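FYI, it's all coordinate maths here, none of it is from the lab. Predicted, not measured: the structure shown is a model, and the values here were computed from it. Cβ atoms are built from the backbone, for glycine too; each structure is taken alone.
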Structure I
Amino acid sequence: MSTLRLPSLPFAVLLVTLILSSCGGKKLPKAPVSAPAEKERVLVGLPSKAETRKHPNGDGSAVPRADPGYLQWLEKQSMLADAGELARIVSGSELPWRSPVAGGQLDILLDAADTWLFVHPSSLLTEGSRPTFKELAEGSALDLLKQVGIRGIFVAPAHESGSVWREKNAMPRTEADDDPVSLRFSEHAGNDKDFKQFSSQAEKRHIQLGGDILSPATGVGPDFALAARALREYPGAYMMVEIPRAHWTVLPPAPNPNSLEGLPLNQEQIAALNKERLLPPAMARDSLDWTNQGGWAATGEIRCSDGQLRRWVFRYHTQPARPLLSWEDPSGAAQRILSGSIIQQVGVLRQALAGIHIDPLFGLDALYHPAQRSLEPAPSALRSLAREIRRYGGWSIQRDPVPTGVNAQLLDAGVDFIPDNITSPAAEYALLTGDVAPLRALLTQALHFDQRRFVRGMPDSEGIRFQALGASPFPPDALQKLHLILAGQTECPWDGNTLYATGPSLATLVMRAQQTERAKADSGPLGPHLLLTAFRAAMPGLFRLSGADLTGALNISVKTPPAHAVLGGWSLGSAWARSATRKGFERALTVYPPLNNQSRQPNSYLSQLGRLNTIRAKYKVAQGTLLGPLQADAPSVLPLLTRLPGGGYLLAAANFSPKGTHSGISLPASLGTADIQDLMTAKNIARSGDQLSLELGPWACRILLIGGKI
């Protein structure tokens, strides 16, 4: 099938043409790569030279005020201003209903790109420290990825980060600088020319592209600086409240009076402001134990556009350097910013898959009753954003891990794909303990969901979240078992609920926990790593891999934040001599040979991944219907049956034990007497009526075709 990002599609052509004409042939204004000193002074709160200027009042007195020239300059760099330019292209035209493909029809995307490589720009080693897009545009690398069945590349985060707008060490580093402050690409991702080159090379090979739209948790950049200076509708873009001067004594003192750096409020300060009805006593999200938490923070005394001094309290996500957009503000500023991001991502850049980070918006309703459990405005925002992505011909993916109990609300909101929070963490738990019962029970319970809408992902920087271990179907001592296994190990950060590990690091940890030195000597971590890969590849839905999976990259040694441990540098092949990524992450130790070498070794991870992806594409596994687990007489074996859209069935039989086993599997009577073939070895399998007898090696997953065309 040809690429979904066709350059001849009328929407894409018209949109690019209109952009150029609306800008008079010029590109939208670009922020400089490195911020000038005066900009840094303004944004980190140092007194700007402009603010020492005076203007006469009617009574002849002089009042200091922010220089309008600075405000205008900041506004040219802002997300809201760029979103307005993009909106003017679409408003009043027929473009919103001229989508070139039937966005939202899952099978179209699943047929074009069922297996994706997710690339975090911070962790990609590049030749000569060139940007990510330029590295990915390398033809030989793309050919190799296509050869092993990777038909989609998702690059995120790729927007300019708040780190370039603040003075060095002025604020703590965010999670891999995922705090966007612009619709423009970050320096380490690349520029427009780099992306165009990458897009062109990918299109020639029918590889689809994807990336995140802006997050509702931004960084401290131009928009926040303008909001703090009370310019027009900018304060409405953020969840911020002006605090009357009479109550400034309640706020934490600012080291620099003009600082935008957020000063977190404690519970006593929040209670005092709640007593004055300026803040709610709590937010609904504060009672959710599965979200990334945040809080309230205060600015310093900001000289505003009208000459008045103001102090603001704003809601932040994970840390004060990530203020939250206000989705429900009547100005609609936040909605316009995110809408502009969608127009750019799906319309201008023609990316098939658009990622949405909705976790920052869960539970932002004021909490006045302990029993209140509102998730709004996240479901409403997700519905609106997914609908708009679909209008322009794209597909949406909700990127944040959530509990299984929230799945129905997210899918009902219309998002096309959500993370597979059913298989994970149950599959990782089975790998660590050998207990497949919870995985079997969870998959059985989830059969009412459309399994095509799940993204089956290998472990990444989000971590493996084991919060569900305290609930059925996990045994009461499940968390205690994990504590015993994970206690004392230092390579994979573990906080008692979340384990941060690359796929190969998890496999190495499993082997050590199971004390399987013989297996370790035979194949290293390949066995358990390939088991997780094959088991997920044999399920319907999108299949997501990382560079750490392809290269066998282990965790790197970092103290904080723990998510950075899985962002060690890995290479597609050209940057073999680099010791650190462009973003400064150290090169990861890899347990697999370079990709080019792996491609010539039939038993390597990459070669076996290629065979799995060939099976996925040939039999349209991604579009199949999951029928559920079958019964097996070996306690460590889980057989999973999927009905294929072209006829026949796929049976994935996985052994989660470090010991080989012989297992009998009960087949449904509806399968009749159809022939069975092992698709990885092309050998026929004998059966006895409804009973199938299989030999499974340590950490092995066999993929069988029952009936259907070979």
Structure II
Amino acid sequence: MPHRLDPLLRPGSIAVVGATEREGSVGRSTVENLLLGKYPGKLYAVNPNYKRVLGVQCYPSLEALPDKVEHVVFAISDARIEAALDDAIAHGARAATIMSLLVLKTDSEPNLKRRVTDKVRDAGLLVCGGNGLGFYNFRDRVWACGFDTRDNHRAGGVTLISHSGSGMAGIVDVDERIDFNLAVSTGQELCVTMDEYLDFALDQPETRVVGLFMETARNAEGLINALEKANRLGVPIVALKVGRTELSARLVVSHSGAIAGRDAAYAALFDRYGVQRVEDMDELATTLIMFAQPHRVADGGLVAIHDSGGERQLLIDLADQAGVPLTNIDESTRSRLEELLDPGLLAVNPLDAWGAGGPDAERIMEDSFAALLTDPGAALGAVIHDRAPRGAIYQDYVETLRKGHEASGKPAFLVANRQGTGTDPAVITTTREGLPVLDGVRSFLAGVRCLLAYRDFGQRVPGDLPQTATDQAASWRKRLAQSGVLDESDATALLNDLGLPMNPVQPAATEASAKAAAKALGYPVVLKTAVAGIVHKTDQSGVKLNLIDEQALVGAYKDLASRLGPEVLVASMIEEPGVEMMIGMLRDEQFGSLVLLGFGGVNAESAKDAAYALPPFDAQTARRMVDSLRMRPLLDGQRGQAAPALDAFCEAAARFSVMVAEFGDALREIDLNPVIVSNKACVAVDALVVGNAGHGDSN
């Protein structure tokens, strides 16, 4: 089926402007790669100094070509690019690849990049680049890259889309275990953005997994649409995200903005759409290999077999650090292993199966791994070993791998504790057999984490979204659109109207009115300053807790009035002990509203223990966010105390997220901090709401 990017990524004809036979030049490498890939369309070279370039007919200009070409690859300097681009547009080309930086030593305003961008967009030209390496469409044999590569690429099911040229080449050119259908160095994305390449890749039936080397999302809406498409098709996305998005945090007044940092939006985006995040290029390459294998991950965790007790212990430590669950094998598996193993070896997972050696050693390894992988709690398995001399792999271990997979049908991986020092053809053939051979336990465990997380993502069943009160929604939306920071009384009223569990407050501006409010609420009470402009009251010693009678109230009021001003709020004192949490909202310039859940109180900013999600979401999602927090054990009940009412907190967070989704364009920031979660309920005792007035729409 035709795609909008066809003229760019699978054109029927190509002209290389700047083609040359000069060794080491982009003009030569571009022609070499197109020939090496056996480009099936019409190929022309353009350079007035040649009649032929590497056997390809060469013409002095685009105007001199016998036919109109669909795609022009520019292998020329920035000093010549603008005029050459004008020629290509006049020629009627539909697409181009620009690899140069688009920077001149001496330039005018608008600069070269801006001028080129305007020309491209005005002409409706599809462009890969600038400041990139080009692309490889291995599926359709279009190797449009201006730099050297290996000559043994095979078309496969892995796509790599990279903002970094080296980030593409550093994987595509090096690792023969990955067979790509498409690899793109997107560069500056003058007019074609990462999401469009992703959409193209998802239309290719061979695509099994897509890797993204991301700096930013230049088209947030397009990226979301592409990720939704990937979810519909069941194609996993693995992302190495570098750099950070600019949050509106530079304008924040809330704890939420201070805690979120610059990466919160991507954390929320990736969680919503099941994007699996990795930390470096080793992890990216390894995880792509693991997703490309064809076998389905089962329920449960990892099983592994070793020939070393020490290296078995190392895996246990590293799996714990990586958050990878190790299967607790059942009794039948344990009994089977006890029958197989030499005396002195423990029938556990991970398993050290190397005993006395001898003629049965290989059979014991094979049968033991098969027993592990057929355990009902085994999702996938690994044979973890050291490479043979010169980086080779032992065929005995390959056979162990095969036997385990044949017995179970589950994914199985041969993993070296560290990278081999050489190459072994069996590494490639075994990997292409669907039994990947991998280097390095840490990167392997990162891949396991991603495989299990993607499996779990696919098993999520959306829950019902809570309903929020809507009677007052229209008036509050109007109020928020015209407001900056709401005072706490109004903020509490807003959130209470929309169904959030708020501790009631009453405003007062005199000692008498404060006493009347306290009497109405009932002692003990809390007194807080309500003077305009004081956002974080605790920082100004503006909160007085546990005032048990009128005498205590009057003393507290006089102190606040003398130091900060007469305006105060009186609130009920929450006497039941609980854990201080927080629920917040802020806006990202690319992806809109974000909701934050985390540990709160006065130490919220220093702890910075929070999780992020795109609204709206259900209570199950809120619980998953809470379970991801570093300090999560504090919510299990301490020293015999009953555990906090997490269900109530998660329900409140879900209700809050629905409110944010409904009001998000009128809101800038919200803080509910602290939210006291006792063993019976949760209640927010402080609220900050900032309307979007004066900020405009940050999307």
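Given a value of 9 for relative contact order in percent (Cα under 8 Å, 6 or more apart), point me to the structure among I, II it was derived from. So the calculation was done on II. To which of I, II does the computed value 1.45 (Cα Rg over 2.2 N^0.38 Å, for residues 347-682 alone) belong? Answer by label: II.
Assuming 3.3 is distance in nm of label points 7 Å out along Cα→Cβ at positions 411 and 619 as calculated from a single structure, say which of I, II it is.
Only structure II yields this read-out.
From which structure (I, II) was distance in nm of label points 7 Å out along Cα→Cβ at positions 83 and 323 calculated, if the value obtained is 1.4? For distance in nm of label points 7 Å out along Cα→Cβ at positions 83 and 323, the value 1.4 is produced by structure I. Calculated for structures I, II, FRET efficiency 1/(1 + (r/R0)^6) of positions 387 and 571 (r between Cβ atoms, R0 = 35 Å, to 0.05) is largest in I. From which structure (I, II) was helix-only ellipticity at 222 nm (-39500 (n - 2.57) for each DSSP H run of 4 or more, over all residues; to 500) calculated, if the value obtained is -8500? Of the options listed, only I reproduces it.
Using Rg/Rh (Cα atoms, Kirkwood Rh) as the calculated read-out, with 0.99 as its value, let me know the right label among I, II. Numbers along the way, then the final one.
Details: I: 0.99; II: 1.07.
Computing Rg/Rh (Cα atoms, Kirkwood Rh) on every structure in I, II gives 0.99 only for I.
Just checking, which of I, II has the largest value of mean count of other Cβ atoms within 10 Å over residues 283-290?
Values: I: 17.6; II: 26.1.
Checked I, II; max of mean count of other Cβ atoms within 10 Å over residues 283-290 sits with II.
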